[in-house]
Structure I
Amino acid sequence: MKTEVKKLDRGRVELTIEISPEEYQPFLEQAAKAISENIKIPGFRPGKAGFDLVQKKVGEGEIWQEALEPAVKKTFVKTLEEQKLVTIGSPQIDVIKLAPKNPVIYKATISVLPNVELGDLEKIKIDEKEFKIDEKEFKKAMADLQKMHAKETLAERKSKKGDKVEIDFETSLDNIPLEGGRQKAFPLVIGEGSFIPGFEEELIGLGKDEEKTFQLKFPDNYHQKNLAGRLVDFKVKMNSVYNLDLPALDDEFAKTLGQFNTIKEVEDKIQENLSLETEEKEKQRLEEEIIDKIIGLSKFEDIPDILIDSETKKMVDELEHNLSHQGLGFEDYLTHLKKTRADLLLDFAPQAIKRVKSALVLRKVEETQKIQAQEAEIDQEIEKIKAMYGDNPEMEKNLNNLAYRGYLRNVLTARKVIDYLKSIIVK
């Protein structure tokens, strides 16, 4: 078998593979046997007629055509192994020559996993930051908890800062109503800053059924570019005003939460949660900085379009999934942004390239350092998961299947790669 390898652009490779008539012969015999099982040849049971009889019955060309697919499959895989190529997606097969008593020649155009040349990892040094809880964050968490349990009572008076109100409002730009800029019975708390700057202040002093029109300039960095820095007209109607009676942060309040006896226990729990959250943020920051610096020092072959396209599609699917969990429609989201799914795919391309490069450098570190999760580690992880879910036969069955073990192997291996990088990079 002869093989010619030609590198194309954008991470593609063209293989020209030639199979001699002698190498093709076993595939011809298999093809003749398969054909004989589906035709009638007098004096022979299905599948028992010899090669010459089958050839006489259907013709030599038919057998050569039938042998092509299995021959291509086997020789293509063998060539990938010999050339040490890792393909992405399906190959494009073009038959160049298929004629009895001649070599069979075909071309396979494939996208291949790009090679990565890692930089000197020893040169990368990153300082680990001491993570501590911001006092402002703690106070905000306590205040948010307090607001969650506030008692609402309808107030027959003008609104003031700290009130919860329910409003109808309309927005327009140059006398043209903005798409999605009309809301009915919209609730908000004046002073929380959930709207653009200045909006909530305009509501102060409005009583039930009172209306007000005003203009506000949207921030220059507003996410909707068509509104950024523009003066927008608002028309607001006050439907209702509510007093928010906040509970005292004392032991009695703590007991209403169900699992605490003192306010000190509540504060300690919030401190613990904030500490874990801060620790996790620092961990993510470290990992992102490590990978960013490795990418910056590394050299990449052309990244195939199929890898970038797959990653951008995955990112859009993740966004759609997250929106659905928040009770939001994906199409409504696109309408709000005035974009199509294709626009989002294009917007996500730079981030997708970075994610692909991240995966490639981690894979390269895994290969060069021969890092791999062991079976005992996978077993241990499965036992941890079982302990979390208790006695659940269906869950246990899913945890023990080969596909899930493979998934866990990848997760644990990636974790070990990150741990290795931290050990040599983080001070």
Structure II
Amino acid sequence: MDGGRVVVIGAGPGGTATAIALKRGAHALGRNVGVTIVEGKQFLTGQHYNQCSGVLAPPIIDLIEHELQIRFPHHLCQRIITGYILHTARRSIILDGDNEPLVALRRIEYDAYMLEAARQCGIEVIPARVTNLEFHPDRVQIYTESRPLEADVVVGAFGMDEGTAVIFERLVGYRPPPALSAIVTKYHPGDASMEAFGNRIHAFLPASSRIEFGAITPKGNHLTINIAGTRVDGDLMHAFIAVQEVRQVLPYLENTRGSNTSDMSFFNGHFPCGLAKNFTGDRYVMVGDAAGLVRAFKGKGVTSAILTGLRAADVILHKGISKEAFQAYHTANRDITGDLFYGQTMRRLTMLASRLGLMDAVLQSAEHNPILQQALFDAVSARRPYREVIRAAFSPAQLRSIVRAFLGRSASI
């Protein structure tokens, strides 16, 4: 209501989107709603590293400029990504879609830009961590390292931060989403090598049972290299870089433990692959990664965080802040939650096919099969719901094509 107050925990894409949408939406309704963001990271100083690859997927520009009414930070763009090259152990295929390209940038710079945009909208920003919460019938008490706050409702936009998750777990029975671990590093190969690399992301489906997928993403003057799996570590990153198909993409990388890779610091992170439990309740709602509201196989974490932030703000302003009111938030996110089963199914099938060597046949069949090629692009980019991707990729005609390719490969071997 008019005079209400919202505290947003976390200033990532979901947190700033929720805060800005609340402030602008309340103003349009003629209400004075106070919005405060609490964030412990220091974005502008470069003190913190974000384990995100920094690739922003459509329709993010439309969401920022039309829904949030903020100018998109084109000046932060380090590279326009035009497509993908998908690799298995023996084959590769170029996947170029005809849709809006992706934008590669440094995530911490994007977060700093959006946090400043929130300040310009009149949103208070407190540089501190939340240390505890109290839920009362008429308010939420928030304790921070800086000062205590009171709010009518609190928005959890803390991503995969374990410390904040434990607070909600203890108080409201929240359970963080199941997650994959990731190792991220970057490599500076030189200007000539960066030019030769091009503007496509190289995605890898290793036969390893411990690495689900890997990727090499071109940025401004470096390559971001990441792997993901249930328990990946630095040794697995070294092993990934040593794999033949990866070395063919990085022929100038002579020795991952040598002097020419002294800048390859490894960072560990996590990202969700399923839904959190109890991510809404009386006077609280989670957005983005904290809720597990991402595409199950590919992620699109930044775009999903903004989208869910917009939806949370809309429910708070028009439906209410009770557990019952937030059922409208669940309904609004059915496009994400309804596709989770299909995304998880695609993930398991891809992992199994990679380990059995079947993905070679899939890529071979797709070389002269536009329908299957489009399905692969949609799966890698998450441009279409996985329900539709599975329907296209596993139709009887496509399965026959894959079987013929597999039998032909087996006969040649």
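Comparing distance in nm of label points 7 Å out along Cα→Cβ at positions 272 and 328 across structures I, II, the highest value is found for I. Computing distance in nm of label points 7 Å out along Cα→Cβ at positions 80 and 344 across structures I, II gives 3.9 for structure II. The maximum of FRET efficiency 1/(1 + (r/R0)^6) of positions 104 and 152 (r between Cβ atoms, R0 = 30 Å, to 0.05) over structures I, II, that is, the highest value, falls on II. With Cα Rg over 2.2 N^0.38 Å computed over the structures I, II, the top value is the one for I, the highest of the group. Computing helix-only ellipticity at 222 nm (-39500 (n - 2.57) for each DSSP H run of 4 or more, over all residues; to 500) gives -11500 for which of I, II? Source structure: II.
Looking at distance in nm of label points 7 Å out along Cα→Cβ at positions 32 and 144 over structures I, II, structure I comes out largest.
Read the figures in this text as sums done on the coordinates, not as results from a lab. Predicted, not measured: the structure shown is a model, and the values here were computed from it. Cβ atoms are built from the backbone, for glycine too; each structure is taken alone.
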